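Following are the structures in question.
Values quoted throughout were computed directly from the atomic coordinates according to the rules given, and no laboratory measurement underlies them. Quick caveat, the model's predicted, so the values are computed rather than measured. Cβ atoms are built from the backbone, for glycine too; each structure is taken alone.
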Structure 1
Amino acid sequence: MTSPLIKLHYNPALDGLRAVAILLVLLSHAHAPMFDGAFFGVDLFFVLSGYLITSLLLKEMQATGRIDFWQFYRRRFYRLMPPLALFLLAYVLLAPHIWPDLEDVYSDALVSLLYLADYGIAFFDSPDTLLHMWSLSVEEHFYLIWPVALLWLVRRSTPATLWRAIAAIFVLGWAWRLLWVLWGQEFYEVFFRFDTRSTGLLLGALLAALVADGHPLLARMQRHLPRLMWIPLAVPLLMVFEWGDMGAMVWGLTVVELAALVVLVAVLPGQGLVYEMLSAPSLVYIGKLSYGIYLWHYPVVRWLRAEFAWPVTVVLGFVISSALAALSFYTIERWALRRRDAAPRATTPSSMHKPSSAAVRSR
């Protein structure tokens, strides 16, 4: 039996948040003054991905009492792999001409294709020109592990206690990263790895559990938003001051993750100043292209910054990356999305019955 297609209500502000994240990452990689710390934009992606994926999985479990793992991984494949494969094909064809001295073109592309870039960079300094592939690997490892882990947690929790279990895992993940920092591990050996960078994804998952349960804590957070908004407003300080390895890995990442959480809480009701700002049509459009922009921007910016000053690098990097992302989006990505959503959906009287939360927990 094929599970029904589960979708979330579209919130344009989430695409706006993606746009903010990709613009920060591009500014950081272009070495724009005062934006060296803007690599924290990746953590906005992590929190958002954790929230969306967990929301989809919880909604599916509430509707069917199970997770259709085949459909989950199939849909992830069609969403992520075709644009990545197109980008890597272009990279292996063009990189030898752009960087004639580059020796690891094919191995870097293979490591990226297999989603091993996070540990490859941390321990083997590969890939280099595809350094940005690490975050895609972190998310892919989360997609592989989290559905199984979440199903196990749901079956051993109640909706009212699930968030506590996820919160405990988040704290353990934070302590695990702190432990590696205290042990004196090199910055790059901690920064790029899934096991030390999963906290943002887990924090997004925690928010999804609170939303799915309609937990009072979420309502309290929304009532106190004016006082909580200082956290996102403090993020620009992270990009100005030198925190050092300890500060960046322990406190810097945590502040950005909490800031992303606060912004998500602010926009989920679909109203308010933050929602209106992030729902600006220009930001929403950039957000829709953000995956493609992220794929293409790093080698483009790396090439440009060797030839031009940072303002030119930022402008041209954004224009070129957006154009390539749009080309990918309106061709291969649209084809892949049609394939993703074309799976037959079997409907039977039993499958159309929506079980209660008690029935879900008893399975």
Structure 2
Amino acid sequence: MKRTSAGKTAVTMRAAVITAILFAAAVVEGANYRHEETISKSISVEAAKRLVIESLSGDITVTGEEGRETIELKIVKTVRADDEETARKIAESMGVVVTRPEDMIKIETRYPEKGKVRKSIFSFFVERGQSMSISLTLIVPTGLSIETASASGDVEICLIMADVEASSASGDLVIRDIGGDLTVAVASGDIMVDGVGSTVKLSSAAGDIVVRDVRGDAEISVATGDVELTSIGGSLDLSSYTGDSVIDGVGAVRYEGISGAARFVDVRGAVEASAASGDLSFRVTPEDKSDYSITTSSGNIALRFLQIMEDGYILKAATTSGEISARLPITVTKVDRNKITGIVRDGRAKVFLETASGNITVEEPEE
């Protein structure tokens, strides 16, 4: 399985969007008046195949609906300021722009820009820490591919049968029931995915990731945060720098960890795993001849075969400081206090286990 660097992910953080986090500044003392406006629009889909949404501040919710030929859009503008007049003037300068380049429908939120509104309003907004946001709720045809980019705000997308791409500088993402490929990049926020009909590519700088029921392959990278994956139909490429990982149900595995434990259950394919620090535990149910390479600088290694691999394997296990336990029908060819080498049955596959500091356990059910 070929590793793809996180920097090549299809979704990239837009610099212009990230700089707009200014507009999502926290409310401070003095901004006591809250103004809210709601606007509804209906947009014809016509020949459009893609929907692109770019938001500076505010939540985005996209829901697919079968048989629909229009996009129903609800816009909620929210402003906090010292008084009603200031809030209304700021709200008037906020808006949503809809364009139709080629086969795309593009929806962008717009906010006051210095020089385009009265200087007194803009200065008051920045200096006193006012807040303003535009939240978008959309009901769309299920066959429309979706791309969202948000600087600040939560994103929820569900019931889309085409491809989905989503990026966020700050905010949680919830994605459910996607028929196509899913690509997500988050700088700060949790990611929750439930039900994807094809492949998944997820990237998070800070935040937990929970994924359930993916039919295709999964490629996941997280810098700081825990990972929980369940029912991955294809292979998994997982990079975790700080945080624990728990995976239940997956094909082949490629794992790289820096700090944190990783536990894998019901692994059906080959394993290539390495960690700088942390225990690595694998419970495998090989469907065919599979190789296993598991190494860690500091931590215990456990490899348990839940069903016998009939063609067998060559086992090499070594620990600098720790003990080795092998409950196998093995013909030992070399053994000492910290190393063991031998052949199980026909020795068709390879099992390599190594830790600098920790114990190694390898076992399989009795024949």
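0.00 is what came out when FRET efficiency 1/(1 + (r/R0)^6) of positions 70 and 326 (r between Cβ atoms, R0 = 25 Å, to 0.05) was calculated for one structure; which of 1, 2 is it? The structure behind it is 2. Tell me which of 1, 2 gives 0.25 when you compute FRET efficiency 1/(1 + (r/R0)^6) of positions 134 and 158 (r between Cβ atoms, R0 = 30 Å, to 0.05). Going through each structure in turn, the value belongs to 1. When percent of Cα pairs over 25 Å apart is computed for each of 1, 2, which one produces 60? Answer for the origin of the read-out: 2.
When Rg and Dmax of the Cα atoms in Å, for residues 222-277 alone is computed for each of 1, 2, the one that comes out at 12.7, 38 is 1.
Which of 1, 2 yields 34 for relative contact order in percent (Cα under 8 Å, 6 or more apart), as computed? Computing relative contact order in percent (Cα under 8 Å, 6 or more apart) on every structure in 1, 2 gives 34 only for 1.
Upon calculation of helix-only ellipticity at 222 nm (-39500 (n - 2.57) for each DSSP H run of 4 or more, over all residues; to 500) from the atomic coordinates, which of the structures 1, 2 produces -23000? Computing helix-only ellipticity at 222 nm (-39500 (n - 2.57) for each DSSP H run of 4 or more, over all residues; to 500) on every structure in 1, 2 gives -23000 only for 1.
Computing percent of Cα pairs over 27 Å apart, for residues 38-229 alone across structures 1, 2 gives 38 for structure 1.
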